[in-house]
Each structure stands twice: as structure tokens, then as C-alpha cells.
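Given below, in the form of C-alpha cells, are the structures.
Bear in mind that the values in this text are calculations on the coordinates, not laboratory data. Keep in mind that what you see is a predicted model, and the values were worked out from it rather than measured. Cβ atoms are built from the backbone, for glycine too; each structure is taken alone.
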Structure P
Amino acid sequence: MNDSSPSRSKGSSITRVLEIIEAVAQAGSAPSPADLAHLLDIPKPSLHRLLQQLQAEGFVQTDLRGAVVPGERLHDLALGVIHASRFKAQRQAILRQLAENLDETCGIAMPDGIDMVYHDRVQSDWPLQLHLPVGSHVPMWCTASGKLYLSTFAESRRSQIIDGLALKRMARNTITDPHVLEAALKQTASQELAVDDEEFVDGMVACAVPIKDRGGRLVACLYTHAPTIRKSLADLLKLEPQLRAAAARLGALAEAP
């Protein structure tokens, strides 16, 4: 079978694989395989074969409706430049300085399916801590970083995602009504600021702001959290300017030559 399309001469499967990864990573809403075939001018049988290979390797995955979404390895690549060894010191310095200024734990979270994954973290020196080390998976619907990520989707796509979530009660204020969650996400989208008001863990509050690429797309979430015995949600929200400044510096690392 000849993979080449008569309307273009793209030589290798490697080129097509990279085009698929780019299309999935940049899509405003998750494309279907048919969407990708049309967009990239790839014959459907060839596209399905390449998607199967990418899914087997963890670069893409399909959601409950069959749309193609980034897989864990593609999420790892999204901050690949920031996480490159030459930027590790700068990234850690930014997070450490932020944690010291806020006097609370700070970190970077990225989506993985219906979870958020902590990719980086600097803990405060307080003896009372919530132990969520790098690599921890946390729910999307009840954490500040997860709600921030959900808020970036178009309303129709967001509704599809919410319909597929369990919305299990995790703490006293967990939002379990999809309509209430949608209203909260609309507010989050307008402010580009998400909060967790004892929604994930009783006695813990958090907020998150986006880390954006040069195109203005969210590539990760910068969060801070604290026990309510030490800070209220109102106290955390007063730290928003410092969070946004640090998020801008983290995003700028990816643009460095």
C-alpha cells in the first residue's frame, strides 16, 4: 500500500507522525481521527495505523467519545524545553523564590487524561504539609490546576468532558453538580485564575494561574496551596500578582534561545 497522497508529496511516515502530534497538541478542541485525516490530507487507513502506533507509545490517547487527545508522553514534551537540563536550575530557582515569597508550597501541574500530574514542586518549610510529591495524580474537577485546565476548553467540549467525569465528593466543598461546576469554570475562564476552596482535601485551599506559550495557550498550571489553619482562600488570592509574575517567567524559559 502506497502511503503517499496524490495531492501532496510528504515523503516519510516520520513527517506525518510529527504533523499528527503537532495537530493534536495545538487543537482548540480534541479532533476525531476523521478530522485529522482531512486536516493533514492523510489517507484514513494510514492515519489509523499511525495513531495506533502513537497511542501504543503513549503520545496520544482517545477519550470516551473517540477524539484524539494528548497522551502522557506528549504532555511531558509540552514543557520539554522548560524541563531540559539547561533550564532546570532557572525553573527551580523561580519556584523556590516563589515558595519563599509566598511562604507556601508551589508547583507545576499538567493534565494527564482526567487527572492532573504534579511535574515540579517546591515545599515550604512549615511542619504542617500536604504530602503530594512530584508524579502525584490528582483529580481534575476539584483541584485548582484541574479546574484551570478545564476552563480553557470551549463550552461544548467542556460539557463532554464533564459528562465523562465521576464528580466524586472528595471533601466538604467538592462540586458534584455538573451545572454548578460549569458555572464555576466560566468564572475561572474569565479570570484565568482557579481556586480550590476545600474541594479536594478538607482543610486545604489552593489557587492556580496558567503558564502560557508564546501563542497564549496554557501549557501548564502554576499552583500554590496551604492548610486553612495557616491561610484562608482570601489570603492566598492576595498572592495572585506573585503567582502571575512567576508564571510569566516560567513561560519565558521556553522562548529562550
Structure Q
Amino acid sequence: MEKSKKLGLIGRNISYSFSKSYFEEKFRNLMVNEYSYDIFDLQDITQVAHLFQDQHIKGFNVTIPYKEQIIPFLDELSEEAQQIGAVNTVKISADGKKTGHNTDAFGFEQTLLIHKKPQHTHALILGDGGAAKAVKYVLNKHNIAFKTVARKSELNFENLSAELVTQHGLIIQTTPVGTFPNVEDCLQFPFEALTEQHLIIDLIYNPNYTQFIKNAAEYGAKTINGYYMLEQQAEKAWKIWNCD
């Protein structure tokens, strides 16, 4: 029997995603039999137009590399998504209107507030994609100064100095480098500059301990993975899909 309310995740090469099992367990716990959650692995963002033709689809999550590319296909953005410039949750209303939201910011903020200490006033953001945009939004909200380190930026992984790492107690790793199945991959980074005063938040959740986290932990830094952020953003998405 076809489910009357379809949700899902769009991205590219996303068979590893946790979202399907997470939401299917949620449906069982809530005993909502009319819902399904599917993985929509799109090789090109234009394929999303085909999804929009299915009248049973009520919304979906968006992951790499489409958090910014999805925006032109939507009718409107929430205020937060508009400010961030990236979307990771789409709600489709009964009248067919497609609204983009960003729950990554909420998930990251919850993670940050649990672990942040008074010395974490300056941050380095590693990467400059859709997830990094949500991180910047939250850091600005909490008056935490930051610099971005990215391959194509003036400050990049080739010239990032140990001195700069010493000056920035908060490091947020937003790139997909080290994600399953490429678990041995790791960004070039001066790990020797880390101390127990540093907080490392790696947004990757699979594996639990990326090579980046393992290397950082060797120097005494406190390390957090992206699992709690993922749970929090998923719960926020569920609320968005179920509000009228």
C-alpha cells in the first residue's frame, strides 16, 4: 500500500545517511503509519523537479551538495534560511507551495551551547559550503569572531599556521572529508597547535570518530561529532513538516 505522506532526503551519493532509519523509527514510536521516508539520490539538482510532481511528498531534507542549489526551485524561504543562504529542509504545503528552511543552524547552536566554554571567543570554520553558512549564522548570533579556512580562500589548508590555531579556541570542521566510506581521509591541519583548551566540533557523524577527531584528541582537545546536531535538526524538521 502506498503511503499517503512521503518524506525523504535529497543529496548525491547518500546511501550512508542516518535519516531514513531515524525517521522510520520515529514513525513506529509515534504509530503514524501513513508516513514513509525515502532516499532520493540525485545526480543533478534539476532532477528535483520530478519529485515535486508527486502529490504525496510533504517535504524532504537536503544534504551535500544541494543545500544552496535547491533554492531556485523553491517558492519562498524562511527568514533564517534567507539570512543563511542555505536550505536543508523543504516543506510542501497542501496548496503545493515549497518553502525552504534551515534546521542546521538550530542543531549546531544546541551542540555549541552545551560544550562552549568562556575561552571559546574566536573560531576557525573549516570549509565554506552550506553547512558552514549555518555555522557562521550561529557564531554571529553569539558574538563569536571567526575566520574561514577553505581550499579557494585566501586562508586555506596550505597556509593555515599553528599560530592562528593557537589563537582560535573553537574549531568547526564542516567539510565532508573523512566521511564514510573514506574514513582514513583527513584535512591538512596543524594539529600540534591544539591544546586541552580547544573545542573541536566535527559535523560528520559517520564514522563516530573521524580521523580529524582522532588526531585532535591526541593533543588533548575536547572533541564532539555531529550526531547530536543531526538529531536536533531532524526533530526541528519534523516540527516544520507537521505545522500548518
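Results, tabulated for the structure shown:
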read-out: Structure responsible for 0.75, with FRET efficiency 1/(1 + (r/R0)^6) of positions 90 and 138 (r between Cβ atoms, R0 = 25 Å, to 0.05) calculated and labels P, Q on offer; value: Q
read-out: Given 2.3 for distance in nm of label points 7 Å out along Cα→Cβ at positions 50 and 74, calculated: source structure among P, Q; value: Q
read-out: Structure responsible for 2.8, with distance in nm of label points 7 Å out along Cα→Cβ at positions 162 and 234 calculated and labels P, Q on offer; value: P
read-out: Which entry (P, Q) yields the derived value 12.8 for mean count of other Cβ atoms within 10 Å over residues 114-121; value: Q
read-out: When distance in nm of label points 7 Å out along Cα→Cβ at positions 66 and 154 is computed for each of P, Q, the largest belongs to; value: Q
read-out: Answer label among P, Q for the case where helix-only ellipticity at 222 nm (-39500 (n - 2.57) for each DSSP H run of 4 or more, over all residues; to 500), calculated from the coordinates, equals -9000; value: Q
read-out: Read-out percent of Cα pairs over 32 Å apart, computed value 22, structure in P, Q; value: Q
read-out: Structure from which 18.0, 55 was derived, Rg and Dmax of the Cα atoms in Å, for residues 26-105 alone, options P, Q; value: P
